[in-house]
Structure P
Amino acid sequence: MGKKVFISEADEYLFGQGTHYEIYEKLGAHPTEENGKKGYFFAVWAPNAAKVHVVGSFNNWAEDAHPLERTSVGNIWTGFIPGVGVGELYKFLITTPEGKKLYKADPYANYSELRPGNASRTTDLSGFKWSDSGWYEKIKGKDPNRQPIAIYECHIGSWMKHPDGTEDGFYTYRQFADRIVEYLKEMPYTHIELIGIAEHPFDGSWGYQVTGYYAPTSRYGEPSDFMYLVNKLHKNNIGVILDWVPAHFATDEFGLSCFDGKCIYEDPDPRKGEHPDWGTKIFNLGKPEVKNFLIANALFWIRKFHIDGIRVDAVASMLYLDYGKKDGQWVPNKYGEKENLDAIEFFKHLNSVVRGTYPEFLTIAEESTAWPKVTAPPEEDGLGFAFKWNMGWMHDFCEYMKLDPYFRQGAHNMMTFAMSYNSSENYILPLSHDEVVHLKCSMLEKMPGYKVDKYANLRAGYTFMFGHSGKKLLFMGQDFAQEREWSEKRELDWFLLANDLNRGMKDYVSQLLKIYRKYPAMYEVDNDWGGFEWINADDKERSTYSFYRRAIDGKDNLLFVINMTPVERKDFKVGVPFSGKYVHILDSNGVEFGGNGSNIPSEITAKKGLCDYKDYSITFDLPAYGAEVFRFKGTAKKRKSAKTAGTVKEKI
């Protein structure tokens with residue numbers, strides 16, 4: 001049972017200013033004790049209500065049994081109800097000045113009734129014994145930009161179905177924890193990004209139309225079960241990122257929409273408060289209490305559930321007032337322009353508070369335009385995110401890989417263009433769930449050619465992705481070449497792992513992940529030309545790419561050579577920056593991965609002679625769709641930062 005909970009004038013003042021970063025400790029339902037009696041303290045922000053009652057399973061849903069009182073400031077309603085225990089269903093019954101009665105779920109509830117029910121449920125978040133201090137010691141003081149980040153994007157409900165044959169077939173958070181940890185360590189990923197954790201009513205929304213921002217979904221268990229999942233992931237050195245949706249919310253009657261009879265979470269003007277394409281409401285970020293609701297929510301997931309990062313969905317839809325709207329459907333800002341000034345301030349505020357308090361915490365923007373300085377600090381007029389999804393790279397990569405190899409020579413620059421702007425942001429390269437749904441085909445089925453060619457193509461493509469500057473993200477199933485598009489209604493096609501090609505793909509991605517994590521050259525310098533160097537970016541006639549990744553200390557630098565055609569290149573000669581030996585550490589054409597095998601020596605000594613504007617070169621037979629990785633056996637000279645040396649031509 002927690003300490004006594006009450007709403008003070010200071011609480012209301014800070015909330016009204018948008019700076020009460022622990023408001024979740026006051027609003028909602030909290031176990032407490034008053035006058036020797038145990039029960040729950042209830043509080044709700046409903047400034048336009050005439051009356052507010054709490055109705056629930058503890059009072060047989062009687063409308064007048066438990067009225068709340070308006071606080072001195074008048075925007076919040078509070079009350080203590082003795083005898084209420086953990087696990088009771090409840091709602092706020094809000095009576096408008098016109099006498100209309102609204103039954104609303106608690107916006108700050110920490111647990112909800114399992115859908116299709118939509119009541120809130122009392123719970124107690126205290127008492128879980130965390131044992132993940134080792135994880136925090138591991139990441140403390142480390143710059144995320146200098147660390148390996150390889151993210152496994154995952155939807156719990158469709159990752160794997162429980163064999164018990166129940167209707168939903170969901171694993172609980174605890175059951176999922178035991179299975180996912182084994183998989184993530186085997187591969188090995190550094191982080192998992194979970195889709196659809198905040199409570200939502202409709203499975204088909206994948207969690208992107210939220211009704212319970214402060215509640216892990218009850219589909220997979222109780223809040224303590226979700227804590228168990230995070231704790232277990234941390235104990236196995238795996239970070240946890242949540243999809244977070246501050247752009248819009250569901251219109252369900254029991255939710256935030258017209259919460260107290262008026263629009264307090266959304267703008268009443270539909271041109272500002274509604275997304276016509278999505279059928280959702282837009283948060284009114286000009287209102288301090290709404291900003292407070294969202295910023296405190298990010299802090300809540302950190303403090304109560306030990307979350308390591310949030311991937312912020314649909315950032316572009318928040319930054320642009322005209323996003324997805326036609327003329328007449330949006331209102332310009334005070335300067336007559338389309339930028340959402342309130343959203344800009346919100347992101348700066350969010351990142352200043354969250355990352356200022358927790359420097360290792362990852363805020364990741366899914367921003368699909370060329371908005372500048374998304375990952376620059378607010379003091380430099382940036383939005384302050386830690387990372388941005390590189391949607392431009394993703395689009396170009398997918399479009400190129402879909403091409404028949406014959407036509408790839410005409411689109412060669414699609415694979416090199418992203419490096420021309422790479423230093424403008426801290427990027428993550430995403431191949432997310434959005435790329436394998438809605439008739440876009442699975443990653444495998446995007447590839448041209450016969451079946452064996454598709455797998456070879458994808459191995460080459462993944463090698464390019466892992467070698468390219470930027471952190472990595474793969475959606476579940478992509479790492480073993482899921483053949484069907486993803487559906488939330490069924491589990492991944494794990495049966496495919498009985499096939500040599502699929503098992504080979506999984507093993508190959510596992511090797512890429514191991515190399516990525518083992519060699520600092522792969523991740524230490526991701527947003528600067530000091531860590532990446534094109535060897536030959538212009539070989540469009542043969543559709544080959546070669547580049548060099550550098551570590552800060554110059555040790556174990558890596559050479560990537562990738563052939564994007566089904567034509568073997570005999571005696572392929574590639575320039576290298578230094579004399580010495582180059583150790584062959586990965587071959588996408590290996591028999592163990594589903595290829596035909598190669599005769600590339602395990603170690604090649606560079607020979608003097610100009611090639612690709614380099615003084616030395618190595619020569620080997622480059623297989624059809626071959627992706628080859630070599631480790632420089634020696635210590636290279638450090639390369640100057642592109643920010644301080646070299647011409648633009650030299651950098652590109």
Structure Q
Amino acid sequence: MRRLLSLFVLVFVLIMLSGGAAQEKIQIQPEREWEKIIIVPNPQPVLNLDLWLNKPEGSVYKVGENLIIYVKANDDVYLYLFDITPDGQFKLIFPNSYSKDNFIKKDKTYTFPDKPTYSFKVTPPFGKEYVVGIITKKPLEIFPGKRFESMAPGSVIEKKVETALENLQKTLRKEEGKTWAQSVTYFYVQEAQVRSKINIYSNPSGAQVYLNDEYQGTTPLTLMLLPGNYRVTLKKEGYLDYSTNIVVQEGRDREYTFNLQPAYGNLRIETEPRGASVYLDGTYRGLTPLILYNIPAKTYQLRIVYSGYQERIETIKVEPNRTTYLSYSLVPLYGSLSVNSVPQGADVYLNGVYRGKTPIVINNLNPGRYQLQLRLSGYKDYIGFVDVYSGQVSNYNFTLVPLSATLNIFSTPSFADVYINGVYKGKTPLSITDLSSGSYSVRVTLSGYEDYSETVYLNPGDVKQLNVTLKPISSEVNVDSQPRGARVYVDGKYQGTTPITLYLREGRYTLTLSLEGYNDLNTEIVVKPRDKVSYMFTLVPVVVTKTYYLNFTKGGYDGNLIVLRAENVFMDKEGKEYALVMRPSGVFEVKVPAPFNFKDIILSINLFFEKDEKKKSILDPILIVLVNGKPITLPMGFEDKDYVIVKWNIKDYFDPSKENIITLRILQDALNNVRLKEIVVEGK
């Protein structure tokens with residue numbers, strides 16, 4: 001038969017009787033220091049633990065009552081449960097010798113006790129008790145040396161809760177925040193004896209209250225005390241301590257008001273050097289040496305200021321009925337830093353700020369440690385730390401380490417042999433590193449091409465690139481064109497622009513010249529061994545034209561000019577064809593799309609005047625033509641056919657990058673109409 005676990009002790013608040021009737025009353029106690037650190041701060045909360053009891057948090061349990069604990073986590077984790085008793089002991093709940101497996105599943109609610117072999121019964125001591133839950137992603141040895149699976153629930157882990165919490169914090173802070181979480185709840189145990197409510201006030205308020213030398217809080221303060229005699233002490237900075245005895249009777253509430261007496265003391269301040277300015281709580285009080293009599297006995301912020309020295313700020317306390325003596329040796333405010341390097345001329349950076357070149361002395365520096373960086377072309381950067389001391393010159397000398405040089409060699413064509421100072425190094429493209437400074441003889445060779453030689457000088461840290469174009473052992477072909485600048489292709493491969501000298505081996509080649517605005521030229525050339533020939537080609541320009549028009553002969557607007565306005569005009573049929581008729585005061589306006597950039601822009605209008613038996617060979621002034629709002633008056637020419645064709649060169653009126661507007665107007669006092677067959681804008 002299994003051995004049952006004896007009752008597990010958990011602590012709760014008392015139930016008291018008041019006014020002749022039984023009531024639950026909870027002692028009002030100040031928060032203890034360790035209660036502030038039960039929860040360990042987690043910088044990356046990812047896991048979450050829900051922890052609750054079979055009564056709401058803060059409820060009162062009677063002695064002998066069953067306590068049930070519930071938990072639920074948001075992930076698969078390992079669970080640990082602990083108990084903190086009111087008398088400051090840290091005890092084990094789970095896992096234990098009866099329930100050793102502490103692995104729990106995600107989003108599943110677990111109940112403790114989890115086995116019938118043990119139970120939790122509420123027993124004294126009375127007061128406030130905490131249940132602490134911790135979940136982790138991996139098993140942890142939270143308290144080194146403690147094997148929970150061999151310990152009974154209720155076993156004491158630490159007798160002092162402060163020690164337990166300190167160990168707990170150390171363990172959790174070693175782990176990543178996303179791998180653990182913590183939760184805390186609390187309850188009270190019933191207390192049999194009835195307490196009395198004691199209200200303590202002070203004038204002024206805010207005094208610290210000690211009951212039998214144990215701190216309780218600050219006034220105004222309410223305490224729930226058991227019957228008995230108590231020593232009450234009130235302390236407040238700037239006032240004399242006040243102590244008295246009070247008698248607490250069961251069930252009888254009382255109020256006490258205590259008047260505190262101000263306390264005074266003396267303060268003597270000396271400095272080396274003398275003459276420093278003294279400030280107390282920001283108020284100037286004089287120069288050292290300084291004696292202040294009968295000032296409130298309390299804690300002050302002392303500030304001592306003296307030109308050329310570091311400002312001194314201290315928290316001091318003036319004791320009642322005593323003279324407090326203070327003496328300070330002031331620290332000079334600035335120091336100097338001397339930096340030199342071999343070689344000299346290195347850039348000096350102090351905490352990332354440029355300060356000059358070595359050798360250099362930097363004055364007026366605050367004492368402390370600085371990051372120093374030295375930079376010199378061709379040498380490795382030096383980065384380190386230097387110390388500056390008050391009133392001293394700190395001297396530092398550094399020898400810089402030269403950088404290795406690098407030579408990158410490329411050749412056209414590739415895979416040529418490279419020799420450095422007569423020693424074979426490899427084939428191009430080639431990168432040679434870890435070279436010291438100095439001169440190097442470079443020779444590049446490739447079968448079928450002339451050798452290439454060059455002397456290269458490398459400084460420390462140089463990265464030089466040598467681009468070698470090898471000349472084939474072949475014939476020289478000079479190609480030129482009129483105009484020059486034509487792209488030259490040999491068998492479809494680009495060679496450069498005219499004029500150009502080509503080195504071609506013996507054979508037959510297709511030569512192509514291409515230049516924008518000119519027709520491509522294609523021809524065949526024959527190269528003989530070690531020959532030298534020249535070719536001159538004249539390129540034929542490409543004629544480019546573009547036309548916009550509007551034709552009315554089919555009874556509508558046929559064309560690619562855009563009509564913007566058509567006022568006092570109509571379509572009229574004459575024989576088999578139509579014409580656009582413009583009456584006096586008529587307006588017809590079209591738009592030429594952009595861009596339209598040509599050397600010449602010709603405007604042609606096919607028209608004739610009604611009621612004129614002779615078709616005019618000159619332009620009657622009743623028709624006004626405008627381009628972009630500017631009238632044009634001098635036609636370029638006429639063609640007198642069935643209609644009169646009038647032409648203008650309107651290049652100077654056009655904006656090649658924008659849309660352009662052409663407007664035709666008939667004067668209001670014109671005696672006849674104008675018939676239009678076609679409007680044409682042609683770029684050449």
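When distance in nm of label points 7 Å out along Cα→Cβ at positions 203 and 419 is computed for each of P, Q, the one that comes out at 11.2 is Q. Determine which structure produced the value 1.12 for Cα Rg over 2.2 N^0.38 Å, for residues 323-562 alone, calculated from the coordinates; the candidates are P, Q. Answer by label: P. Given that log10 I(q)/I(0) by the Debye sum over Cα atoms at q = 0.10, 0.11 Å⁻¹, derived from a single structure, equals -1.14, -1.21, which label among P, Q identifies that structure? This figure was derived from Q.
Mean count of other Cβ atoms within 10 Å over residues 131-138 was computed and gave 20.2; which structure, P, Q, did it come from? Answer for the origin of the read-out: Q. Among candidates P, Q, the computation of mean count of other Cβ atoms within 10 Å over residues 307-314 that gave 13.2 used structure Q. For helix-only ellipticity at 222 nm (-39500 (n - 2.57) for each DSSP H run of 4 or more, over all residues; to 500), the calculated result is -500, so let me know which of P, Q that is. That value comes from structure Q.
Read the figures in this text as sums done on the coordinates, not as results from a lab. Given the structure is predicted, the values throughout are model-derived calculations rather than measurements. Cβ atoms are built from the backbone, for glycine too; each structure is taken alone.
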